[in-house]
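Novice: Heads up, there are several structures right after this.
Please treat every number below as a calculation from the coordinates, not as lab data. All figures in this text were calculated on a predicted structure; none of them were measured in a lab. Cβ atoms are built from the backbone, for glycine too; each structure is taken alone.
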Structure 1
């Protein structure tokens, strides 16, 4: 028997200002993890490439448009999503200026958080953020 596998994309958007680094998170409107903070992201559409899916989800959930997304890593732990087998491709982008954000689609709220003071996060997004911090520090972004 073949199991269905879902593919999602997540966007790690860091705002790097001289004083501190912040990360853009959304508060989820829906289950699973309703009212919990998460990275902007969602399900890939059938006729969509990965990076365009990440850009679309970011725009729909936060109002942010960014060109310079880079693929960070793929996450596929068997129990990362309570809805079933889900593989997520995470992308990272850096912003070096103030930018307006506005929650939309299935995001109840969108907010910048200090990278060192994060709330409880949905799914395995804590792991994704740890990997993004390492990537950020090692690549002098």
Structure 2
């Protein structure tokens, strides 16, 4: 069972209004995504050592309520879509103490060689392809 990622909001992440600046949520998404991939067994370090990278193509964030300095958010990250060449990761950020929804987001990615050519994980890295497909099915079974 994979664990959700937690982040404690730092003072430097806040703006003049005392709220976490919107750009930091994107960083937290990356932290949660890297953690998810590590837990799955195909982390970014292993992928890059194998000559594969997964750049961000698009990010969409819906801010529901503010996070303030000292708040801790639990970030549930999951594979929302995957076809072997592209994937979309979904994110849901909730306040740890209240459970209140703070943010819903997603990021789209592709898989490339380090020199920028598209990679099909299904064809070139079938063990990783299987991990991604299993995660997609597991989340679909939860109704996420």
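Novice: Looking just at relative contact order in percent (Cα under 8 Å, 6 or more apart), which of the labels 1, 2 belongs to the structure with the highest value?
Specialist: Largest one: structure 1.
Novice: Work out which structure the value -10000 belongs to, where helix-only ellipticity at 222 nm (-39500 (n - 2.57) for each DSSP H run of 4 or more, over all residues; to 500) was derived from one of 1, 2.
Specialist: Corresponding structure: 2.
Novice: Using FRET efficiency 1/(1 + (r/R0)^6) of positions 19 and 91 (r between Cβ atoms, R0 = 30 Å, to 0.05) for the comparison, can you identify which of 1, 2 gives the largest number?
Specialist: Looking at the calculated values, the largest one is 2.
Novice: Here distance in nm of label points 7 Å out along Cα→Cβ at positions 35 and 99 has been calculated and equals 2.0, so which of 1, 2 was it run on?
Specialist: The value was obtained from structure 2.
Novice: For which of the structures 1, 2 does the calculation of semi-axes √(5λ) of the Cα gyration tensor in Å return 29, 16, 12?
Specialist: 2
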